[in-house]
Each structure stands twice: as C-alpha cells, then as structure tokens.
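Derivation of every value follows stated rules applied to the coordinates shown; laboratory data play no part. Just so it is clear, the model here is predicted, and its values are computed rather than measured. Cβ atoms are built from the backbone, for glycine too; each structure is taken alone.
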Structure P
Amino acid sequence: MNRRNKKAVIFVSMFLMVCMVGFGQNPIIQTIFTADPAPMVYQDTVYLYTGHDQDGAGYFDMRDWHIYSTTDMVNWTDRGIGLSIKDFKWANKDAWAGQCIYRNGKFYWYVPINKEGAGMSIGVAISDHPTGPFKDAIGQPLIEGGWGYIDPTVFIDKNGQAYLYWGNPTLYYVKLNKDMVSYDHKVGIVKVPLDRTGFGIRVIDADKTFSWADTVLVEQSECFQEPKTNKFYWYTAAIDHSTGQKVIGVAVADKIIGPYKDVLNKPLITENCDTGNINPTVVVDDHNDTLLYWGNKALYSVKLNADRMSYSSKPGIQVVSKADLGKIQQKITAANSSNGKRVSAYEEGPWFYRRKDRYYLIYPAGGVPEHLAYSTSLNPTGPWQYQDTIMAVIGKGGAFTNHPGVIDFKGKSFFFYHNGALPGGGGFDRSVCVEPFKYNADGTIPRISPTKQGVKHSLAPLDPYIRQEAETIAWEQGVKTTTSTLKGSM
C-alpha cells in the first residue's frame, strides 16, 4: 500500500468511527426549546406540531408553534414556524398546547390563546397542507371561557362525529360540526365528571392513610398548605369504623399529593358531620386566623391551632350565623377553586383517541410535578374508567409539567412527551421526546420510562437517491435555527 492510499484509508476509517458514535435521539429537537407535542399521521409521514418556549423564560413565554416531519421516526425535518399569535388578530399572548387534524381536504389546528379581556380561549386555524400556511379560520375564538380553557385535543370517530376535549382543572368537551369550525350548541359545552372511578385519586394511597377509617370520602376533602412551614394538611371526610359515623380526619405531608401521615391516629372532628357532602374547607380570615369550615344543612367552624391538627375547646365548634353566612360562603367558594380541592388525578393536557373498540384519554396527572396517566371508555363521552400511570414524574432532566401524544405509524406505536433535558432547559424551557412502546394484549398501556435513546431503529432507510433537505436534523448542540427572510429559504 502506498503512502497516499494509506492516508486515505486512515481518513475513511476515522470518518466511519465518527459516524458510528451513537447519540441518543431524545430530545428529538435540539435547536430550540419545544413543548406540548401533538403528532399527526398523514399518508406516509408523521407531522409533529409543538409549542415553542423562549430561551431563558421565567414563565411560559410562548409566542408561536412549530412543525416537524419524519417518514422514519428518526430523521426529523424542521418545517419552521407553522402558526403564530400574530395570525389571530384577537389574541395577545400564550401560544400553548394545541393539536392538528385532517378532514375535508383541509387541516385544522386547534390552539389555546389568551384573548385580551376574555382570558384563555380556543382558536382554530386552517390550511390546505399539513405544513401550512395556516390562517385563522373564523376570525374569532371557537370557544371562550377564561382560565382553564386550554390544551384542546381533537378526534374524529368512525361515524364521522368529531370531538374536542380540553381543560385545566376541569375537563370539558364539545361535539364539533362537520365544518370543524363550529360545534353543536344544542349539546353545548359538557363538563366531564372527574370522580375517582373515572380519573383516579390525586392523593397517594388515600384509602390507606387512616387506620381508623372504613371509607375515606376523598370527594369531600381539601389539601391546605401552611405558608410558614410549606407543609400540606389534608382534611377529609371519612367513615369511622368504630362508630359507623362520618367524621373529619387530618393528615400531613411534604407534597400536595402525599403520601400523607395520620399523626393523630384518630379523627379531628366527630361532631355535626353526618349530613351529606360536608365539604371541609380551610379559610384564612381577615384576622389571619386559620379556620376549618364544614357542613351541609348548617355551616360549622373551628379555629385551628398552629399545628393545624388540633383546636381549642374554647370557643370550640361554632355554628356560622345567618348574618355571616353569605360572606363566609364567598370565601369557601374561592377556596373550592384552588388546587387543594382537586380530588381526581386529572390535571390538564388531555390526548384523546380511539384504538380498536376502546377510547383513550391520556393526561398529565397528580399536580406539579406531573406524571402521565390514562383512562378508557367504550364510548367517546364516557363513562370513563381510570387505568394507571403511564410515565412517572421525571426526576433529573425533567420539567415540572408533561404533555402526552400517541400515534400508531407503520405498524408500531409511539409515545410523545416533553422534558427539560437540553442544556439550559427546565420547567419553562422544555424539549419534546418520543419512545416506542407496545400495547399489552388486553389493550392497556404499559409503564413507559423516559430514555435518552428514544427510537433505536429507523422505520425506513434514508433514501440516497432523493433530495435530503438541510433542515433534516442530525444531533446538534449549541446550534440554533431561525426563519430566514430570504425568499425561497427556511
């Protein structure tokens, strides 16, 4: 071998060694921070619609949505900004989690945005192509409702009926009309019951917390955070097995979802409890005293001691006077809208779809930090049956939120989510990831763990005989992308 050829062999060998260095696929986008994945299969391509976290954000600073595509689940092409707040003349901020779907030769992209003076609303954009350009379909919100009207997910059933679910902390749905830009006002906006059967229990091991209780009535409970210690106190109605009577217990934890510890090993309140939904609620009054209220036909209160697990016998339990009832009920109503009154595991960000004869709702659950759980039904509008956790809270490299997306593509199933694993990432600078998975034989979803590797094998070889756009992503670090102002460029 001559010297020149030897150098060539060495160069090629070194090149192959570089090419063989393996990178994990996750996060699948490294050039910007992306969140809230919404994958859509159209023909032989997966289109991925994402939110966009601004670099170094101190809150959810999101101004536009981006689109990516792949034909093999490994090589992703950056399609640029697909939609922006500026495309909705009535919107002013908060380009949060949306979803796109195909129907009638058009693509409909449902997105939550803040409407000035009205709060969070759901808009819909339309396009002839999955990568746009998209434009506001109706020039106004499809649905208005204020805070909590976020995270729309859309699905078209086999009979042609389309559904739009959304909401935090309440879950709603509407039946969309065939035009996909209006909904059936006769049915209206339906509020989904978030009970323990359908959506699980928020508090960890709630039924095992009190050894003295036959039944823990989590629907009649509240978690209260003590500002001085940051401890959480869970006040809940329960049935005392020694008396068969309804009482109120209290337990303490470091996190709002627990696990909670019953320090007293006995009920806190045993009087005036056995009258329907007694709704125990903590209110801090104008004198900065912490009071526990409960009742049904009448309203009762006690002033809690500093330990929040006892009260003084003087004055003890008081009946709220009719003169004070209206004022106190306003404070209780305000407290009832807090995180502490969320009973079920459901939090936000639903992803709705059908597989075979079963409907699935996947959602972030359990409060912050969120895990991902799911419920199923034999009907598109329920009743729902809570199933299990899919992805536990992500520790190192996680974000305190998460958001699911699920597709079947080329005979395989894929689970999308987001984390905070990119350099500089975190709770407000997130990154979309994907994991392959297989349904269990009975149709249930297995536990899925986040990995660095993601999808190991391409579903199709990269075709050397067709043009590969420069926007197709290889693993990158320290590289940013932006839209070019030059005609014909990205």
Structure Q
Amino acid sequence: MWKMYQTLWTRPKNRNGDSFAALDGVRAISHLSIVALHSSMISTAHLPGQGPVWDAVRLSPFHSIMQAGGIQVDVFFVLSGFLLTISLVNQLRVGKEISVFGQALRRMWRMMPLIIAATVFGSLVGEDWDPGYIGIYSTILLYNNLLDPFRVGSFTLTLCWSCCVDFQAGIIVTLIVLAAHSRMVKDFLRMDPITLVKYTALFVSMGTCAIRYVRYDPVKANTIKLAQINHFGRMMSDGGFSWIQNRYNHTWRTPNDARDTAHYYLEQLYLPTIPRMGPIFIGVVAACNYIHAKEWSKTRESNPSASTIWIIASTLGKWISIFWAFIQLFTPMIPSDPDNAPDAVGLFVTVALRVLSSMAAAILIFSAVVPSSHPWHLGWLGRFLGWDIWLPISKISFASYLIHFKILMEAILRIPPPFVSSPADTPYYFAYVCVMNGVGLAISFTIATGLHLFVEQPAIRAFKSAKPSKKTV
C-alpha cells in the first residue's frame, strides 16, 4: 500500500529527453482553479439571482478571482493537444505504425475506467438518471456533448462533455499528423511535416473562431451577457431546478428564468466540439514550436554561430509575448461591470477570448519546457511549475475532476451559509465559499487518490500488458 502511495510522488522518466515536469504544475493549478470556480458557482444557489446582493457578489474581486474567466478547461485542452502531438510525432519518428482507430481506442481506454467509476460514485451518492440511461452510455462512449444537455444531462457526469470534446478533437489531430507525415503529402507539398501540422492547426483554431462568430447571438450567445445571469439557479433546467429543490429541501431565492438562454448557449457554443476545440489546436501549434525549438537547440550546441540579431529579436519577442500572456490570463480576474459593455465587446469576448487565453497559456507552457539553450527558455517559470508539490495533484487531477462537482453539490446544498440579506453580509458569504472549497478539495482529493491507485493505474497497466509484443507482431 505504501509503495502504491509513493508512486504519487514519483515522476516517470521520459525516454525522449523531454523535460515536461512543468506540465504537472500547469495541470495542478488549473485543477485547483476549476474547483474554486465550481465552489463559487454552486454556492450562488443560496443567493438571490438579481438585486443588490447579487450585484455585490458578482462584481466583487473575490468572485472574479474564483471564476478566473472560466478558462480552466481550455488550459486542459491546450495540454491535451500539446502532449498528443508530441506523442504522435515521437512514435512516427521511431518508425512505429499508428492507426486512427488504435489511437482512438487507446485514448478511450484511458478515460473510460474513471468515467465508469464516477458513474458508480454518483449513483451511490444519489442521482436520477434519464430514461434509458442514455446519458451514461453516451458519456462512456464519448459523444455525450452532442446530445441535448437538458434532456440527458446529469450532475454526476456534467463535466464529461470536455472528455468528449477532447476525444473527438483528438481523432482530428491524429488524422492531421498522420496525413502530414504520409509519403504522398510529403512528396506533393515538399514541406516539413511539423511545419505543415503547425499551420494546419493554426488554421483550424482560427476556423473555430469563425464558427463562434457565425453562432454568436447578442442576447442568447454572448459571454458578457452570460456573466450577468451566471447564477446556479437561474440557468438551471426545469428538471434540475425541481430535483435540487426536492432532494436537498432547498429553497431557491430566484426562478430559473434564464434557462432558455443557458440552453441555447450550451448547445451552440459551449458543448459542441467544433466551436470548443480551438484550444486543443493551439496546443498542437505549441507542440510543433517545441519540436522545432528542440531541434534548433541541438544544432545550436553543435554549431554555436547563430545570428546575434536573431537571438536578440527572439529574446525581445519572448518578453513581449510573456508579458502579454500574463495580462491575458489575469485580466479576467479583474472585476468589471458587464452591464454597460458594448455589443462589440461581447462579440469579441465570445468569439476570441478562449483562443486568446489558450495562446497565452501555450506561450507560458512553451517557455517553461523549451530547452535551456533556447532564447525563449524561462528558468524560474519552469522551476515553479515543476515543483514537486504539484505532482500528486496532477496525477489525481483527472479522477478529482470527474467527482468534485458532485461532492461540492452535496456539501454546499446540505450546509447552507449564513443568510445573506444585504451587500454588507457578503464577507460572511465569501468566507463560506472558501470553507466549502476546502471541504470539496479535501474530500475529492481523498477519493480521487483511491480511484487513481486502484482504478486508473491498474487499467493503464492492463491495457499495456494486453498490447501485443514486437515478437508476436
């Protein structure tokens, strides 16, 4: 048992000479942030959905920091696209044959055991599944995000839409990487495969912005307007609204009058793969840049006569980009009043915010993992993100991601805060949110550790042992 626990603090060796310890920090911090977001979001169930109390909360620095612009899943997507591309290219470079079906099966197997475990956990805690259990089947088979969330949605599997987007976009990434490395494409275009993948991925990510532009609606699909009504109760479906009321004996202080707006936004912009997969392809671009930077660093070591002008320009570009990246990631945490925002601002934020934030995250990831001989290397950032304290959180993050929402609901809806009747009471409410966030983290981390050690890791080992050996092939 102790040896199993010690694996949480053991960093696996990378056989390709890559140092990706910083990615554990990115994953861990993003996970802590998304738990904070959901703690803040679910706690609004105890507040009125309009009026001075709601305005005091939603416009406060505390609420803005806890929400962090809602870009946490986009950072996960960047990591996914980055690691998938690196893995595919490394396999191709050692002559390994890759099939799209085999790669998809591998990724499905990576997620399926924990999704099944989360389903069992939700059933034990308490969940009313849709007739026919379509929500369960569609989630396990990773197409749940294509269905009506108000018809087959569940609080237990509510976050699995991102697994579906990741899986479906991963198939597209695999196709692009394999096509770029095919002999026919290389002979026809006479272009470096990595460069081709990079520009294709950049084109796709821009295309997702175009899709978001087409689907934009100034009232129903406007991220700025959504911030005004981002109340757990107001955006709830009729079924979910009444289920919470009956199961937890909860007294709502607001009607679910924004359900139609939320439904439209979810179906058009939030859940479908095409408008959400832009960050994954930003991760692909970052991976291609990393591969080129790694090759440049090797050339630099053997032939240090690189152009001084190029190095100066690259260093200058690094600091400008990193400065912009930090501003881009931290700006959503600054309190702002969306009520008076022009429609043009709403259009820009809805269409481009996720891709821009993903680009900012990708820049920081690239600077943290790129070889130290490269001008873009940022040593202090790599050391901070590679700090060992992040490692166990990173390892259990997927299991915790799948179960923490349900755990937070059980804690927050069963233990209400002191009654908030005026803006003067909001400090007590903020303290309550912090306590519930800590409770949710403690419980979800404990259960997630068990799921990681006794479900996720055995499933991965079983899959690896079931793969045919080279001799068998």
Structure R
Amino acid sequence: MRKNNLLWILVIGFIFIPLNFVQGAFTFVVNQGIRLSNPKAVEGETVKIYTVVANNDFTTLSGEITFYNNNVAIAKVPLAKLAFEDARQIAAEFVLPAGELALTAELTSVTAVKKNGETVTIPDNEVKSGSAPTVFTIDGDNDRDHFGDSVDPDDDNDGVPDTKELEAGTDPKKSDTDADGLTDKIELEKKTDPLKADSDNDGVSDSADIFPMNKSEVKDSDGDSVGDNADTDDDNDDLLDADEIAFGSDPFKKDTDGDGVNDFEEKRLGGNPKLADSDHDGLTDAEEVKRGTNLASVDTDADGLSDKTEIEGKTDPKNPDSDSDGLSDSDEIKVGTDPLKKDTDNDGIGDKEDVFPLDPKENIDTDDDTMGNNTDTDDDNDKIIDSDEIKVGTDPLKKDTDNDGLTDYEEKVKGTDAKTADTDQDGKNDSEDRTPLSASRFSNVPTNALLYGALAISGLCFVAASAAYWRRRKLSARN
C-alpha cells in the first residue's frame, strides 16, 4: 500500500517532502501543486481546489493547510494525524473570480510525533514553500449563464447579441444600459431610447411611463390605451371625471370606498360611493347588492326592523311579513311570536287570528277580559256562566242571544225569553215593550199618553158643542 500511495503521489506531483534534520531543528521545503476540480469552470462557479500532503519523517503529522489566491487566504483545512509514509489529499471549496488566479498552499501549526514517541511542535518559519504558485486564467461570466464571456454571444443575457449592442451603442455587459428598469431589448422593441432613462423628457422614467414617447401622457389608469390627461373617464366606471371630482369620489378608482360596488353602480342605486355602508345599517353596500336590499335604506321592507337585524334574525329584509301570517315581522317580535312561523304555538290558529298566539290551549277571548274562552267561565261576560247558558239554550258567546237590545242576564231578571226578541209576540221587541210578558193592545201606551188623549178628545167635544150652541143662538136671533 505504501508503494501505491507513493506512486499515486508522484503521478499527481503534489508532495510535501522533508529535506533535512539538523541537531533537533526541522526545516521543510514544500514542493506543492494545486489543481481545480473543473479546470474549465468560469466566473461565479464553485469548484474544489486540491493539494496533497505526504509524511515521510514522523510517526504522525498534524497541522493546518491554508490556501491562498494572489497571497490572500481563501480557505483553511485541518490536517490530523497523517501517518508515516502516508499521503492525504486536501480539498476546499472556492467560488471562482474572473481573471488570473495564483494559487498556493501552506502547511502551518505543525505538530509531529517522532519515532521515539516524542511530540514536537515545528515553527511555521521552518516550513517553506519551494515552488511557484499554480496559475489559472478564469473566463468571466457576466450573466452567470455558465458560458464564459469569451464564447458567450450575449454577455448580459438581455436577448440582444453583443454585436448588435455595440452597433446600438448599448453596453453588452449590462442588460439595462440606462438603468431605467427596462432591458435594452424591450427598449429597442418599443423604440424608446436604451441610452436614455426618460425618452420623452417628461420627468418620468420609461419603465414607469405608459406612454414613454408621448410627453403629454404618463398614465392610463383604466388601461383603455387613452392617457389620463385625454381620457374623460380615467377609471372607466361610467362616471365622468368631472362629475366624480364634483361629488368627491376618486376619478382614478372604479370603487372609491373599496366596498366591492363600483362608483357608478352605487350612484345608480342611490348609495354613496364614498361610504362602504351608505345607509349606516351595518351591512356593506356590496352585501346589500348581493342580497337585493336597498343600500340607501336602513329598512328595505319598511317593517320597522333594520336589514341587519332581519338578516341576523333570519327573517326576510325584503318582505315585511316573512311568514305571510298577516302580522309584520316587527309586530311579531314585539309580542314575542315567531316571525318565521304562521302559527307560533302550533294550535292550528294563525298568529294573527289567535288572541293568545303563545298559548296552545287558548286562541279566543270573546269578552276581551284577557282570559281565554277555554279558561273563562263566562265567555260573553253577561253575568251568566257558560254552563247555565248552554243548559237554557242561550249563546254563551253573545251577551244578547236574540238581539232584542236586552242582555241575556237582563232578560233573565225580567223573566223574558232571552232566545226570542218578542217574548209576548205583540210585535214589539222586549226592550221596547213596557209589558213584554202581556199581549194587551194598550199595554204599550204610556199612562201619560192616555191622559193626554182623553184631554184632547174632551177638548174637541167642547169645541164642537160650543160651535153648535152659537149657531142655534144666531138662528134664533134672525127669527
């Protein structure tokens, strides 16, 4: 193995060889050589640099290898316990610069173990480099495309061959000669000046100028190919810039308030393009447009509930009566019924018709005494309990069963028939009949009326008698 190692070292030719030993002092002459992992590598590429160290004098040899380029340290690699008559390849990574390299390597900080076991430290000045630097010429690679500039037809990789750049006067090593943000190729294609950052001299660089060859235009906010200075509607929102300026919206933004509805649409729907929530109801204009509610009205369906309240409560902000039961959503919320159910208490009677919409056991209150008929013992509040009315056949839900003007209770007190309007069948309702239980033809004439009638008849008789008397006297006088 030793012979193989030595042969390999000789073939490579990179060997550290100790020259002499004098009275305990050590002097080394280092014959060195440096090689690259890729001799054809170009600027910017990472390669490995190699050298070889051999130990022909000591049991073990340790130290540090320092690589230099043009006398500037570029890498340090430790060497540990290199055995007698052994050789070791040392490598370090290096990013290549362009131009000429002068590479050398030095062994420093050497410690060695002698054959008798003694460890000695060898001063750096006793280790000398005996050969000239290894020289490499590295081709530049301006555009880092791994092609050396000497063979690359486009050194700045801007799409314009170096020969054309020289003709145009641009820099073949710079993709953007005038540093305006546009590559030379783009400028040549757009016919702007690649040697001038502001081709039209309007104070705006070509890369920021939508119209780099038109001094009177710079921007095109709506992308319609008409410059903002000439365009009457810069944001293309169907509102003239002059109108937007007068109103206060941004003529360069389709949606001034950023609510998702463009300014024109907000104006058309009665909203305010400067406010994301035109009616201040807690819903953005975009939400209202999506739902179909009125972005200019807090309460679209005018039912007394704001659109947001209805949405949170899951009622329909566009329908004042979400469950179509005849009661508005706000009225239902006030009384506690469910605006999404026609029959809140599930008793078969709709909330509007149900006097007790929250009580499944009650739905009617005939006498309006706030007590449901099922609980109330006198539903018509006529002072006769329902069970008694049922027994006698009167209507427990009507105070005046026969509609004669007397309540059932009053008829009960008088003794008349509460089921018949004219108890004595004399043609007069019980309420108008002084003697509702007697069918006498004078029974209905008041006492005073009889007296007045008698007096009237007496008066007539007196007048007639007087007239006859005076007539007779007159006839007698003639005779």
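If helix-only ellipticity at 222 nm (-39500 (n - 2.57) for each DSSP H run of 4 or more, over all residues; to 500) computes to -2500, which of P, Q, R did it come from?
That value comes from structure P.
For mean count of other Cβ atoms within 10 Å over residues 323-330, find whichever of P, Q, R sits highest and give me its label.
R
Comparing distance in nm of label points 7 Å out along Cα→Cβ at positions 163 and 403 across structures P, Q, R, which is largest?
R
For relative contact order in percent (Cα under 8 Å, 6 or more apart), which structure out of P, Q, R has the highest calculated value?
Q
Of the structures labelled P, Q, R, which one yields 2.6 when distance in nm of label points 7 Å out along Cα→Cβ at positions 259 and 387 is computed from its coordinates?
It must be structure P, since only it matches.
To which of P, Q, R does the computed value 211, 72, 31 (Cα extents along the principal axes in Å) belong?
R
For which of the structures P, Q, R does the calculation of FRET efficiency 1/(1 + (r/R0)^6) of positions 91 and 355 (r between Cβ atoms, R0 = 30 Å, to 0.05) return 0.35?
P
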